[in-house]
1. Tell me which of I, II gives 0.8 when you compute distance in nm of label points 7 Å out along Cα→Cβ at positions 8 and 128.
2. For volume of the Cα convex hull per residue in Å³, for residues 32-135 alone, find whichever of I, II sits highest and give me its label.
3. Thinking of I, II, which structure, once FRET efficiency 1/(1 + (r/R0)^6) of positions 160 and 256 (r between Cβ atoms, R0 = 41 Å, to 0.05) is computed, gives back 1.00?
4. When you work out FRET efficiency 1/(1 + (r/R0)^6) of positions 48 and 176 (r between Cβ atoms, R0 = 30 Å, to 0.05) for each of the structures I, II, which one comes out largest?
5. Which structure, out of I, II, was FRET efficiency 1/(1 + (r/R0)^6) of positions 112 and 168 (r between Cβ atoms, R0 = 35 Å, to 0.05) calculated from, if the result is 0.80?
6. Quick one: relative contact order in percent (Cα under 8 Å, 6 or more apart) came out at 17 when computed from one of I, II, so which one is it?
7. In terms of distance in nm of label points 7 Å out along Cα→Cβ at positions 88 and 144, which of structures I, II is highest?
8. Supply the structure label, taken from I, II, corresponding to percent of Cα pairs over 36 Å apart with the calculated value 33.
Structure I
Amino acid sequence: VDRLAVTVIHDGKPVSLNGNEIACVALEHLCRSLDEAKEMPPKPMAVKSIVTTELFKAIATHHKVSCLDVLTGFKYIGQKISQWDEEKAANVQTHHFIFGAEESYGFLVGTHVRDKDAIIASCLLSDAALQMKRQGKTLVDLLYEIYRKHGIYREKLLSLVFEGKEGFDLIHQTMARLCQNPPLAINGVVVTAIEDYLKRTVTFPESGKTEPLLLPKSDVVRFWLADHTKIVVRPSGTEPKIKLYCGTFEKHSFTDNHALEKGLLRCDRKAEEYLLVTKKLLGL
């Protein structure tokens with residue numbers, strides 16, 4: 001079993017967590033547990049894909065855990081684990097992998113395999129649920145605690161299907177146009193950085209500076225906006241689709257759950273609007 005879904009009974013109603021939310025709840029519980037037991041390894045590392053929520057990185061940083069982005073596909077997380085294991089075998093001081101996640105419900109705790117594994121992840125989430133239940137709370141309460149500490153991060157995905165040879169050509173023409181003429185603003189918000197994974201460069205439009213990207217070459221573009229929004233455009237590796245990802249952020253002091261939930265809705269609507277605007281910018 002490789003993927004894990006979670007549904008929580010919260011306030012008497014079933015609430016299904018998405019892959020980003022599960023990743024964040026799992027990482028927070030794992031870090032708390034390792035810290036409390038004084039078992040956090042030296043140079044701990046958590047790994048996520050470039051389309052996975054930035055809240056994951058905020059949680060890792062809070063617990064003094066390094067966080068690394070890799071391309072979409074759990075094999076890239078496995079490759080980093082193998083690299084660090086080889087470095088340890090050569091007596092090179094290196095990172096200790098503790099957790100990896102993708103927004104598509106793939107998670108890995110520890111280094112016993114090199115792919116997503118729902119078995120150990122389900123044990124971790126079950127332990128988190130038990131700890132919250134002992135406090136009269138649920139995993140949704142834990143998620144809300146995370147939002148209060150780090151701010152609201154919300155993600156939406158839009159998949160556009162283009163079948164047949166014409167669809168294949170359209171997908172590649174769209175990506176080529178985007179790389180050649182990327183927008184400098186999206187929905188009226190300035191683009192602060194453009195990561196082109198095919199060219200393996202990141203460009204900062206305001207200064208015109210360009211820096212290298214260290215990840216492998218891939219037909220992906222990631223935009224960072226002035227309001228901390230993240231937008232990723234990439235073709236699917238397995239289906240005739242272009243996938244648009246959007247992650248939004250809002251930082252406030254939420255006095256109660258009602259105010260926080262209103263913030264969640266605002267961020268969701270903002271992400272949906274960005275996706276529609278991005279689709280239009282692509283001419284699709």
Structure II
Amino acid sequence: MFPSGRFPGKLEEHCGISVPHSAARDMTEKHAKEIKDNERLRSVIPADSVVEYVIAETDGTMIPIADIRDEVTGGDMADRRRTRKGRWKEARLTLTRPEGSVNPFFGCTPGSPDEAGGHLLNCAIRSGPGQNTKVHCVGDGAPWVAGQADQVFGEQSGFLIDFYHLCDYLSSALKICAPDDYANFSDRQKQLMKENQVSVVPEELRPHIEPDSVPDEKAPVRCCHRYVRNRPGQSDYKGASENGLPTGPGEIESAHRYIIQKRLKIAGVWWKEDNAQNIISLRVLRANGDWEDYWKNKKAA
């Protein structure tokens with residue numbers, strides 16, 4: 001799906017039809033809003049299971065939002081470019097798929113973590129779980145990501161911190177802990193994590209923790225120690241590897257690029273918040289393979 005500004009050229013090239021740019025934009029926004037308004041999220045996991053594992057990944061990315069304030073100056077409406085204020089808002093993208101499948105389901109919202117949890121559950125239900133299905137959740141260390149996995153799936157799920165994200169923290173700390181033997185010390189810590197001995201890592205970092213007077217941005221050892229200590233039970237890398245499950249959210253990070261960023265993070269483009277949500281819903285619908293169903297339902301209406 002390409003920007004609406006390119007529609008007129010494509011129509012004229014292939015169909016010989018000339019339409020103004022505004023018509024293509026208005027039509028896109030109309031259908032995007034309709035898709036968003038008719039969005040219905042499933043919320044009940046079936047009793048019977050057709051898959052043993054469901055892979056679930058959640059991550060956020062920032063999108064550009066423009067808040068425009070109407071002002072009247074001297075009886076005339078002020079130039080809205082002068083009353084526009086830009087900001088960034090997190091769009092929370094979710095992805096699930098049955099283990100072994102290469103066809104994921106997506107959900108996305110620039111709303112609250114609870115709204116993201118609703119999309120996560122809806123995606124998971126479309127992946128075919130039952131009450132006995134295990135949900136393998138992977139994400140970075142953002143508290144809302146793990147919190148939603150636990151809130152939505154409860155005891156059915158296990159949450160795993162992205163191994164490479166954790167290694168980034170560890171890498172910065174080990175440059176302080178073992179500057180002369182960095183490679184060997186780093187390999188040892190990573191091996192401990194892979195063998196589910198993560199609790200040993202903070203103990204080996206403890207003698208090198210910076211004083212409290214040192215700010216966090218200059219205290220990588222303290223930050224790494226706190227990061228690992230505050231996330232107990234989220235590092236079963238051995239179990240994931242033995243079951244052929246991912247240890248990092250590479251799929252969701254890739255999906256950011258082709259679902260959100262390709263359309264909503266174009267140079268110089270800022271979005272009204274409701275339009276951004278609507279376009280996200282449209283792109284998710286297409287990514288989930290529901291595009292043809294949308295048009296069939298419109299014809300039947």
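1. Numbers: I: 0.8; II: 4.7.
Answer for the origin of the read-out: I.
2. Numbers: I: 107; II: 126.
Structure II comes out on top.
3. On the way: I: 0.60; II: 1.00.
The value was obtained from structure II.
4. Details: I: 0.60; II: 0.05.
If we compare FRET efficiency 1/(1 + (r/R0)^6) of positions 48 and 176 (r between Cβ atoms, R0 = 30 Å, to 0.05) over I, II, the biggest value is for I.
5. Values: I: 0.35; II: 0.80.
The structure behind it is II.
6. So the calculation was done on I.
7. Numbers: I: 3.9; II: 1.4.
Sorting by distance in nm of label points 7 Å out along Cα→Cβ at positions 88 and 144 in descending order puts I first.
8. Working: I: 17; II: 33.
Only one of I, II returns 33 for percent of Cα pairs over 36 Å apart, namely II.
Bear in mind these aren't lab numbers, they're just calculated from the coordinates by the rules spelled out. What you see is a predicted model; the values in this text were computed from it and never measured. Cβ atoms are built from the backbone, for glycine too; each structure is taken alone.
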